[in-house]
1. For the read-out relative contact order in percent (Cα under 8 Å, 6 or more apart), a value of 13 was computed from one structure; give its label from 1, 2.
2. Which of 1, 2 yields 5.1 for distance in nm of label points 7 Å out along Cα→Cβ at positions 48 and 400, as computed?
3. With distance in nm of label points 7 Å out along Cα→Cβ at positions 8 and 224 as the yardstick, tell me which of 1, 2 scores highest.
4. Using FRET efficiency 1/(1 + (r/R0)^6) of positions 184 and 288 (r between Cβ atoms, R0 = 30 Å, to 0.05), single out the structure from 1, 2 with the greatest value.
5. If we compute FRET efficiency 1/(1 + (r/R0)^6) of positions 208 and 368 (r between Cβ atoms, R0 = 41 Å, to 0.05) for structures 1, 2, which one ends up with the highest value?
6. One of 1, 2 was used to compute mean count of other Cβ atoms within 10 Å over residues 64-71, and the answer was 16.2. Which one was it?
7. Taking percent of Cα pairs over 36 Å apart as the criterion, which structure among 1, 2 has the greatest value?
8. Could you tell me which structure in 1, 2 was used to calculate distance in nm of label points 7 Å out along Cα→Cβ at positions 104 and 272 as 2.4?
Structure 1
Amino acid sequence: MALSPFIGRWAGNVYGTNTGRVLIDLVEEDGELRGTIRINDLATGLAKFSCSGPVADELDLELSSISAQPGVEIVAGRVHGGLRSDGSISGEWETVAGTAGTFQVFPHTALMSRSEGPLPAVSQAAGRTSGTAIGSASEAALPVKIRLKNPAISCSLDKGELRRLADILQERSNAARDLELAEFKPDGLPPEELARQRAVLSESFNLNLTITSNDGRELFGAIDQIFNSPNYPEEVASVFIASDNTLRAVHNYYPRNAFRLYLHFTRPAVFDFRILPGLDTPNASSLEVEGYDATWANGVFREIDAFLRDKPSRLSLVHRHTVYDLVLYPLGIPFAFWICHKSTAMVQGFVSESGFLQNSLYVYLFAAAIILFRILFHYVRWIFPVVEYRAPTSRAILHRAVLAALLLGIFGSFIYDVFKYLFGPNP
């Protein structure tokens, strides 16, 4: 019986409600896949799971929690995925708590055996590369001198702008490649072997994108392949671009300069009252640049940050914390009192014999008006997301017209009555 193709060590990234790096170790025991999964979440840190599932053509694992950082609770879940033509595994994950997303992992071994001449591992202490196997490279051997992050991205992009952004990132990855090759000086290699290793290193800086659609489908490949593909989705849910993805996941090689950009085109649910309107809208998008070359790192970070800021999402202000409270007291609460006032005839006609029931209905109407105001605020956030992908088939214009009609119809009448009461003739 052939061994499962999923046996071994895999490393890569997870996306979705949790974002970070993942390491998967799988073995086959008693006709079943078993192993451990370690996730280093960007926000909550390291979490460890045990996993098990059948030996099959598709990866289908049940997750059980083992450990997490103090104060962080993790729950059971499920992972489902399959092999790609490039040798990676990609798929979806979900937990019983409702968190979910996608993942992509690569075989965490050297691309070439020692007899074929693996890429040397970088030795920062020596200032040059050593002749050891690629698998011995470690991130600890390359302490980052500068690291820049922007965890609060706000932008609005269409397909053309996203392609232009990817082209800019490829140019900056090419600059990082040139800096890396300038320091790549292994000793004791014949010229033809050195040329071959430099070619492999250079090729690994060619960017690959991961694009996820709203229906869960994924595209992974080079920039031209992705944007010229007939399978390019109408609605894009997320985009991940990293200059060190191939080097770290496939070759276990840590370059001196790298960037990672994750754009999550999410819309907050309108009727999810677990999302507190007084807090910032949850935003998983992030930009991270790190490296030894301060000029390169600062230049890339400022250029990409400026590119995204130049294409801001509309009404991004409503996604900031305390904005809801600032509009609730001067507008939301008076609106609720106005609703009660306009309902006076109905309330008194409905329960004319009981003052208690009348007061109870007024309280109920006041609470319902506050809830309606909160729903409208969530609707504004949904129509104008903090990170937006403008698809040709988007119905954003229709929803914005509906919102304008609601605001003009309801709040227009409310404001008219307020001005009439304050500045109109005395009755």
Structure 2
Amino acid sequence: MKIHIAQDQRYSCLLCGRCCRRFHVLLQEPEIERLAALPWNEADHAPRDFHFKLNGYRFFRRRDDGACVFLDEAGVCSMHRRFGFAIKALTCRGYPFNFASTFPGEISVLARMDCPAVLQNHGQLIREQRPDIEKLARELRFGKGFTAKQLQGLERHSVEMLRDQCQAIVREDTLSSDNMALLLMAFADRMEKLGATFINDAQTMSKVMPSIIENLKQELAELPQIGLGAYERAYFRQWFTIYCRRDEESPDRGLRQRLRRSLMIARIIGGGGNLRTFGREHPDLPLRHAGIFAPDHWQRSPATAWESYRRFLSARLDCLQFFGVSYYGAAFFTGLKALILSYPLVLCAARIHAASQKRRQIQADDVMYGVGAIDHAHGRSPLLQYRLGRHLEHFFSAERFPQLLCSLGKS
């Protein structure tokens, strides 16, 4: 198996313990048997009833405060401390790495940006951790790679050419974050309309690509400033709430909790509510105070504030983890547009975070919160794989995308 590792991402564990509080860790039966047989001492006070069953699957049990039962008072995994890293469950050892099959016989690996260390670009380049990544890969199973339907007739060189052009746009520091997103979406839409036959002609594409990009920039500069109506804004808030649902809240499926969540979703769609309902990591702020669709309320953020978002896009593009198995089996252009649609979601989340700090200008920590929140769900949310999620996403693609950004205003 050929492994491509994200080139520019860094990760070294900060021992923050947040991953031990945020996720329900899936366990295989052999792992349960192995962990149950660990030779703990009585002084270790190790939990014996350490797993539970949910929807037919086994997970680590969690305490009332949300932490894994193996997380000790110092915020360290007691299994790791007592027996070493190698003894832990595969899911724990693998996080924050995300493995995905790409072309036949190949996989790619990136580091998830819902991990604080990755979000801060802290530590060692992950490509320098290849031996550990290869060891993890040997314990995993992978599919056969992109299907013909997912590639939409594109040959490999065309996929890589389009990816590289998107990377060039992401790395163009003369573009503001909103202009970058507009250009990316216009480019994806134009390429989809050109079709695979034209794009696969590498010689022609190399000649016309510069003029295509320049023409798109000119067209975007002349776009009429038309925003969204009230109904469309409510639609966006509904889509945003799906991305804000947290893994740690999902097991409670009692009637009271479901009614409470449904009521909060309805409030958020209407412009009220509070994201804290969906997880402890969200800001505790009534949404009506956030000024999501109040562009005049916000001062322009410095370009450096959006560095973490550009890293998010770059890693996904680099590893081709935006379509296929990485995004609900979606086709190339569907997945590419969905990746670009992350921008208004991150902008919305960043504004809520900044408003919770009583600021009118988005700063780097606000964008990092937004990237972590959206990356947590992008390609991983059970709700987004269903028809409603797909429809909400498609609703804001292409034609409505500039209108959405116009309503949100400059970042």
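1. Details: 1: 13; 2: 21.
Working through the options, I get structure 1.
2. Numbers: 1: 5.1; 2: 5.6.
Label of the originating structure: 1.
3. Working: 1: 2.9; 2: 3.8.
Greatest value across 1, 2: structure 2.
4. Values: 1: 0.80; 2: 0.45.
Sorting by FRET efficiency 1/(1 + (r/R0)^6) of positions 184 and 288 (r between Cβ atoms, R0 = 30 Å, to 0.05) in descending order puts 1 first.
5. On the way: 1: 0.20; 2: 0.60.
Going through 1, 2 one by one, FRET efficiency 1/(1 + (r/R0)^6) of positions 208 and 368 (r between Cβ atoms, R0 = 41 Å, to 0.05) peaks for structure 2.
6. Working: 1: 11.5; 2: 16.2.
Value 16.2 for mean count of other Cβ atoms within 10 Å over residues 64-71 corresponds to 2 out of 1, 2.
7. Numbers: 1: 41; 2: 27.
Structure 1 gives the largest value of percent of Cα pairs over 36 Å apart among 1, 2.
8. On the way: 1: 2.4; 2: 5.7.
Computed on structure 1.
Coordinate-derived values only; no laboratory data. Quantities reported herein were computed from a predicted structural model and do not represent experimental measurements. Cβ atoms are built from the backbone, for glycine too; each structure is taken alone.
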